[in-house]
Structure P
Amino acid sequence: MFIGRENELAIIQEILDQPGGSMMIYGKRKIGKTTLLTHALKGHSDKTVYYECLRAPMKDNIEGFVSVLVRMKLLPVAISFNSFMDVFLYLNTLPETLNIIIDEYPYLKQFTESETVDSLFQNIIDNSLANIRLFISGSHVGMMKDLLEEKNALYGRFTTVICLKELDYRTVSAFYPGKTPYDKVGMYAVFGGSPYINELLMPSASLKENVIRTILNPSSAVYHYADNLLLSDLSVSSNMERILFAIANGKKRYTEIEEKLNMTSNGLLSKQMKTLLNMELVSRVVPINKPNDHRKARYEITDNLLRFFYTYVYSNKSALQMLGAEAFFEEYIEPSLVTFISHRFEDVCRTYFSRQVQSRKLKGVLNIGTYYYDDSATRTHGEFDVVLQRKDVFDIYEVKYLAAPMTQKQIQEEVRQVASIKGIKVGEIGFISINGFELDNDEYVCLDGASLYQ
């Protein structure tokens with residue numbers, strides 16, 4: 001089932017409207033790069049050649065590519081070529097226009113000097129795409145990003161670049177359309193926005209049932225994905241799993257992670273955090289009112305499924321094996337699951353406002369994020385988790401992932417808390433309650449779960 005990706009499809013169509021050109025698409029494993037390309041090119045009038053690179057020497061990859069061309073009858077027989085450049089020079093002699101996908105491009109660099117491979121494809125793009133649309137794809141995010149650096153031979157060579165992200169909470173809900181907003185948020189908070197993962201779920205099953213049959217099942221593809229995603233990248237070290245575990249279990253500040261892993265003196269953490277940030281598996285989050293305060297920065301795992309796996313499963317695999325999936329869920333996950341989802345619900349609400357701004361339904365917003373307050377007079381400090389920054393004021397939204405509607409008493413308590421904080425210019429005070437409100441309220445902006453999914 002193909003869902004979403006309208007913007008990306010439009011970008012690819014722009015390439016298809018030209019007789020030749022080059023495009024780079026990258027993103028982590030199982031994010032849908034190949035599916036997007038094959039879907040966009042399906043039924044196109046020009047032939048599409050798809051080749052997934054091997055973890056093998058260049059000679060083997062050239063032979064593999066040639067075998068695909070023979071199978072598609074673009075070559076009469078398997079001719080011996082010395083380089084990919086020679087193959088593309090041959091393809092340039094053909095009277096037809098071709099769409100060529102080179103998937104998992106970084107594999108070409110495992111057995112050949114990296115700069116040599118990039119220079120080779122620079123030459124191909126510069127001189128051999130008169131009748132070819134070339135799509136270069138890869139899952140090793142850090143290595144693919146290097147192609148965009150000014151020092152790289154491929155810098156500036158691509159007509160366009162797509163960094164493919166997970167589907168957002170609203171788009172991915174199409175995989176389980178019959179669920180309530182409460183359950184949709186729960187599914188997204190645990191399984192995230194990977195199309196591959198969500199296609200493996202049972203839409204009619206409960207969150208607990210889906211967790212038991214996938215994440216808590218070592219033979220399932222979902223478990224395998226979560227357990228091996230890091231190890232599939234060429235640039236990671238085993239220490240990075242410990243970093244994810246620390247972040248998933250409450251060590252959000254750099255100094256907290258450093259102390260937890262006993263890496264306070266060797267400088268290794270900084271290097272490995274940089275790699276995780278470059279791979280986009282971890283993000284650095286700062287309050288919108290303290291953008292340059294390093295002490296307020298925290299690190300978050302960007303992939304919901306990985307966050308769930310490293311919170312509950314990573315360090316408890318032996319318990320999972322001994323107890324079985326159902327007992328493990330009840331003992332290790334169920335007591336804190338609502339709290340886990342509640343934190344992810346804050347992300348959902350920020351994304352909701354981002355969608356509203358991008359669609360121009362909401363205007364005048366300069367930034368969306370969290371707001372840190374430190375009131376010395378009342379000796380209180382903390383963060384408002386969903387805040388819209390406008391020109392002179394901040395709109396503050398309190399969000400609640402509650403099984404029951406939010407009561408009027410809860411609203412008034414939250415209003416008093418906001419009013420007690422000094423030094424913040426408050427515009428609107430709003431509330432987002434996944435299961436709605438006990439009473440109608442015209443005094444404040446009140447959004448329920450259904451509003452998030454309209």
Structure Q
Amino acid sequence: MISKFFEFDSRKTSYKKEILGGATTFLTMAYIVFVNPTILSEAGMDKSALISVTIWATIIGTLLAAFWANVPFAMAPGMGINAFFTYSLVIGQGVNWQTALGVVFLSGILFLILTFSGFRTLIVKAIPLSLRIATGAGIGLFIAFIGFKNMGLVVHNPATLVGLGTSSKPLFISLFGLFLTSVMLVRKVNGAIFYGIILTTLLALFFGEIKSPEAFFSAPPSMAPLFFKLDILSAMKWSLMGAVFSFMFVDLFDSVGSIVACSYEAGFVDSKGNVRYIDRVLEADAAATVIGSLLGTSTTTTYVESATGIANGARTGFASLVTALLFAFMLFASSWIGIVPSFATAPALVLVGVYMFKHFKDIHFADLSEAIPAFLTLILMPLTYSISVGLSFGFVTYVIVKLALAKYKDISGLMYFIALFSLINLYLNFF
């Protein structure tokens with residue numbers, strides 16, 4: 001009955017392949033349970049509650065992928081978007097985290113509407129490929145910069161804005177974690193980032209930088225400090241609409257990119273380039289974002305790490321069910337998760353940044369009308385500590401340079417609207 005529901009025969013798979021694939025996906029993305037609470041706690045949110053919220057958001061999103069879309073994809077709070085939530089919206093703009101969760105909720109609702117209406121396809125086609133690539137690469141730089149900051153390698157310098165940090169035990173432990181994890185990644189060790197965090201934390205424990213928890217297993221922390229604490233009414237301000245659209249754009253690009261990459265790996269793409277199940281996956285993705293905001297976390301998205309599980313045989317939603325069940329076990333390891341210091345998760349931020357940056361080479365730099373908007377998008381995200389500012393500069397500049405060259409065919413009608421909205425967002429940020 002289970003094999004029939006998940007279509008084992010038509011997809012030529014077995015329980016063994018699905019279990020192995022689901023377990024592999026879990027190992028490659030389990031780092032999010034350590035990293036997401038570390039990032040969001042800097043927004044003033046309760047870190048213990050964030051551990052439970054992160055795990056539950058991952059379980060629910062992945063189960064939606066399993067039962068609604070029947071695909072071997074896992075979902076969890078997105079890297080980069082969580083940094084946008086904390087460092088751009090809460091710390092940068094002074095928005096409280098309750099309102100920021102309201103922004104996430106509204107972006108999820110908007111994503112759902114666009115997905116069910118079919119307008120999603122128009123938006124994806126309206127944004128030039130160079131800007132889509134630059135968005136991912138810029139977010140990669142942004143979170144890598146945060147990683148270096150959490151390591152203590154990059155610090156504030158009043159003369160040069162940033163500078164090299166001073167030597168300390170946490171810095172050297174973190175650097176060891178960075179090099180160790182890098183070696184495991186290049187040697188293609190499944191779960192390299194997860195193992196890197198664990199080993200770096202154990203090293204910190206050995207040198208007395210952190211204390212071991214009192215119990216090996218513990219009850220999951222209460223989600224009460226965050227559960228349904230979002231403030232939707234406060235998020236419905238014109239000044240925050242730029243943030244709402246930015247969350248939606250980033251989630252859309254991230255999800256579509258991950259879904260397409262994983263679909264090619266799983267053989268879900270036909271000879272014409274059409275991706276099977278994409279609408280259902282996007283529906284599950286948007287629903288997971290809305291649910292995640294109610295639980296108390298930033299935007300949930302499809303994880304490209306699912307491709308590792310697919311490479312190990314996963315072809316159906318049963319693998320996602322396995323992944324979700326393994327994350328459920330982590331609820332009872334919360335006492336250990338809670339002691340992981342930010343300098344132990346910092347290498348993960350840097351190396352995830354590498355993954356997000358690697359497609360930047362696909363931008364056609366010989367064409368300055370493509371290169372300049374892409375570069376501004378990329379560089380201004382980390383330098384302004386704002387993803388939305390980087391996006392807005394990229395969109396506006398793209399339209400301006402294309403108009404200057406009379407390349408009107410390169411600008412879709414919807415792109416003019418996006419550029420106008422971006423211009424308003426920049427005005428609100430400046431004034």
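Hey, FRET efficiency 1/(1 + (r/R0)^6) of positions 128 and 336 (r between Cβ atoms, R0 = 41 Å, to 0.05) derived from one of P, Q reads 0.35; which structure? The correct label is Q. When Cα extents along the principal axes in Å, for residues 368-407 alone is computed for each of P, Q, which one produces 35, 28, 15? The correct label is P. Consider the structures P, Q: one of them gives 35 for relative contact order in percent (Cα under 8 Å, 6 or more apart) as calculated from the coordinates. Say which. Answer by label: Q. Structures P, Q were shown, and FRET efficiency 1/(1 + (r/R0)^6) of positions 64 and 352 (r between Cβ atoms, R0 = 30 Å, to 0.05) at 0.85 was computed from Q. Sorting P, Q by percent of Cα pairs over 29 Å apart from high to low puts P first, with the largest value. Calculating Kirkwood radius over Cα pairs in Å, for residues 24-175 alone for structures P, Q picks out Q as the one with the greatest value. I have -20500 for helix-only ellipticity at 222 nm (-39500 (n - 2.57) for each DSSP H run of 4 or more, over all residues; to 500), calculated from one of the structures P, Q. Which structure is it? That value comes from structure Q.
Given a value of 26.1 for mean count of other Cβ atoms within 10 Å over residues 32-39, point me to the structure among P, Q it was derived from. Here the read-out was taken from Q.
The numbers here are math on the coordinates, done by the rules we state, and not lab data. All figures in this text were calculated on a predicted structure; none of them were measured in a lab. Cβ atoms are built from the backbone, for glycine too; each structure is taken alone.
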